[in-house]
1. A value of 10, 39, 36, 13, 3, 0 was computed for P(r) over Cα pairs in 10 Å bins from 0, in percent; which of 1, 2 is the source structure?
2. Looking at structures 1, 2, which one was P(r) over Cα pairs in 5 Å bins from 0, in percent, for residues 48-95 alone calculated from, given that it came out as 4, 15, 16, 19, 22, 16, 8, 0?
3. In terms of distance in nm of label points 7 Å out along Cα→Cβ at positions 56 and 160, which of structures 1, 2 is highest?
4. Starting from the value 1.9: which structure in 1, 2 was distance in nm of label points 7 Å out along Cα→Cβ at positions 72 and 128 calculated from?
5. Just checking, which of 1, 2 has the largest value of relative contact order in percent (Cα under 8 Å, 6 or more apart)?
6. One of 1, 2 was used to compute helix-only ellipticity at 222 nm (-39500 (n - 2.57) for each DSSP H run of 4 or more, over all residues; to 500), and the answer was -1000. Which one was it?
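Every number in this text was worked out from the coordinates using simple rules, so none of it is lab data. Keep in mind that this is a model prediction, so the values were computed, not measured. Cβ atoms are built from the backbone, for glycine too; each structure is taken alone.
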Structure 1
Amino acid sequence: MQQHRALILRSNRFLGSALVDKGLVASGDLEEANGKFMEAIQAADLRRASILSTLLFDLKKLEESKLLDYLVEESKLGLIDLNYVELQSLRPMKVDLPLCWASSTVPFDYVEGTYMLATCYYMSAPVVKYWEEALDGRVIWYGTSMSSLSRALERIEDIHEAEDAAAEDES
């Protein structure tokens, strides 16, 4: 995850600013969340280094339903619950799983040259820019909840571990 540190820092800074600009959180709440975020960064706990999860779960200063409503109403995103999606390995798409954790984003399907991405960080311009450039193709964005995304990434980790075990058995 260290290789994604710059993206983590930028994406969280942009997300925090966007949440304040759109009136979803107060600037004082963001300052408090930034303190906890920086503690996680200093501890190199990059999987937990998230302004959003801090605001949602640690400080309880943001209601996730309001954020999701904003994404639907203002950003015109669809929503997806990844718990009901049959996930596959990210390796054929050449996507780095730690990057998914770092950016709170996961490609969950690829159809006819178009990637379907679920994200909690759509309001963070660096995340959107990174993924659209990295995938070099058409992208359809969906919003999702933090818990849905976390469970999906854990399921993909399990898929990757099973692939690795199968590869070891073959050799």
Structure 2
Amino acid sequence: MKRTTLSRLRVRTLVTDRTRGQVLAGSTVMPCALGRAGMVQRKCEGDGGSPRGSFRLRGGAYRPDVFAVRPPTALPMRPTRPSDGWCDASGDRRYNRPVTLPCAVSTERMWRDDGLYDLVIDLDYNRGPIRPRLGSAIFFHCARPGYTPTEGCVALKRADLARLLRRLGPQTLMRIG
């Protein structure tokens, strides 16, 4: 993968069919999975759509039992813990924010058995100001085998995401659409 200046890198996601696309990063092209409802202009909680737009990469997390050392990147990264969750209860004050499990409201578990969040980047979708019911937990994460659809995220093969992560930084923008 050719090295590109972090501040100038733009990552684009293009649709190849409703739930699959390609991530373009400079001259690199990688297949990706999209939301089960495809790309949507108006995102709502639970609709399965990947939101169209440009998003900063806020930072991320990695499974320390999968990655022995912090993956190399200019993004802020932290090791995931089994007690990590993400609130998707739109009526709760912690909506679309990290929480500690167990949690009394609906949450997404970040330490997963299926490997989807072995490496996960928080996209700056509905993160400030956070608006109830407009969608939560929109991430750039590891894909399932066969690039089956996500719940609204963008997903790459784990090896591709780890390789791309080396080129990502706080100035990187991801364009979905």
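1. 1
2. The structure behind it is 2.
3. 2
4. This figure was derived from 1.
5. Of structures 1, 2, the maximum of relative contact order in percent (Cα under 8 Å, 6 or more apart) occurs in 2.
6. 2
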